[in-house]
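In what follows, structures are represented as structure tokens.
Only the coordinates and a few stated rules stand behind these numbers; no lab work does. Keep in mind it's a predicted model, so treat the numbers as computed, not measured. Cβ atoms are built from the backbone, for glycine too; each structure is taken alone.
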Structure I
Amino acid sequence: MSSIIKSISLDPQTAELASRIPNFSRFVRECLIRHHFTKEGVNLQCMREDDDSPLCNPYSTVKGRCLSCWPAGPPPNEAWRAYRRKPVLTQSGMVIEAKPDYMVHELVQEAAVEANPPLFGFEDMIIEGNAKPKKPAPKRSFLQRLGAQIRGD
């Protein structure tokens, strides 16, 4: 993944808080993805084709946790394994050993809600109007404007 460098302005208090976060860039990327999902309802990471498809792997480190499938956070490992554990079948398709939690989305998501602390929301966050106003373009002198008019710019 290529990096695009962006800079942000921090006051002394937020600079101190940022210094405590081991990977501040990753933290900011995660917040941006969560904010986008909250506001737009579009998850850039979800791999599901439809509601009957398996939930995304909550432990994938390639793209990060899918917020559509895991809004509360990842489930405990045992709940995830129970969700993914297929029933044992005979060659004719008869069930030898049933797995009642297999592909039951609600059970594994409930386990995730119970296992994770509540996430903070973006509803009351003020994000508009905080940027410094852009400086107006410098005015051109009379000769520059006249030259531009003659050239047809």
Structure II
Amino acid sequence: MATQDEIEKLKANWLKDPCWDIEDEDGFEEHREELLKFRKETEFAWQLEEEERIARRARVVEINADITNAGAAQSICTYEEIERDVRDIEKQTDDPVANMMAYQVRATLLLAAQTQRVANGIWELIESMDASDSSDFMTRLYSITK
């Protein structure tokens, strides 16, 4: 029968690398129920943490990108996330192709930001107009897009 100290060491080792079923560890057969309960509770807590992380991230995307569909918000990366990933890739390589791709990603982000700015301006213009403003629409639209 394993001591409580041995059980705690086993749990600590499993937490560092939980790729195996702790309850099946040789020499701990008498503690199988305790170890199984520990694994399931820990995995459940990790699942809750992951779901909360995804929900928090989706809320950030919803706010930053004005996305109201939660499913879409979970699958869209923010500008900051993309830029962080691009910087990480740049740090790992001196490949000129990778560097060119980083510039292309940044150019695409800039284009997306400008498109969003123009779309928001057009939407505000449309919301502020009434029927008497129709003759001035093109002039006001031009001022938004430049």
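General observations
- Label whose coordinates, when relative contact order in percent (Cα under 8 Å, 6 or more apart) is calculated, return 10 (choices I, II): II
- Source structure (of I, II) for helix-only ellipticity at 222 nm (-39500 (n - 2.57) for each DSSP H run of 4 or more, over all residues; to 500), computed value -25500: II
- Mean count of other Cβ atoms within 10 Å over residues 3-10 derived as 7.2 - corresponding label from I, II: I
- Here distance in nm of label points 7 Å out along Cα→Cβ at positions 27 and 83 was derived from just one of the structures I, II, and that gives 5.2; the source is II.
- Structures I, II, by FRET efficiency 1/(1 + (r/R0)^6) of positions 35 and 115 (r between Cβ atoms, R0 = 35 Å, to 0.05): label with the highest value: I
- Between structures I, II, the calculation of volume of the Cα convex hull per residue in Å³ yields its largest number for I.
- Ranking I, II by distance in nm of label points 7 Å out along Cα→Cβ at positions 11 and 91, the structure that comes out highest: I
- If mean count of other Cβ atoms within 10 Å over residues 19-26 is computed and equals 10.0, the structure in I, II: I
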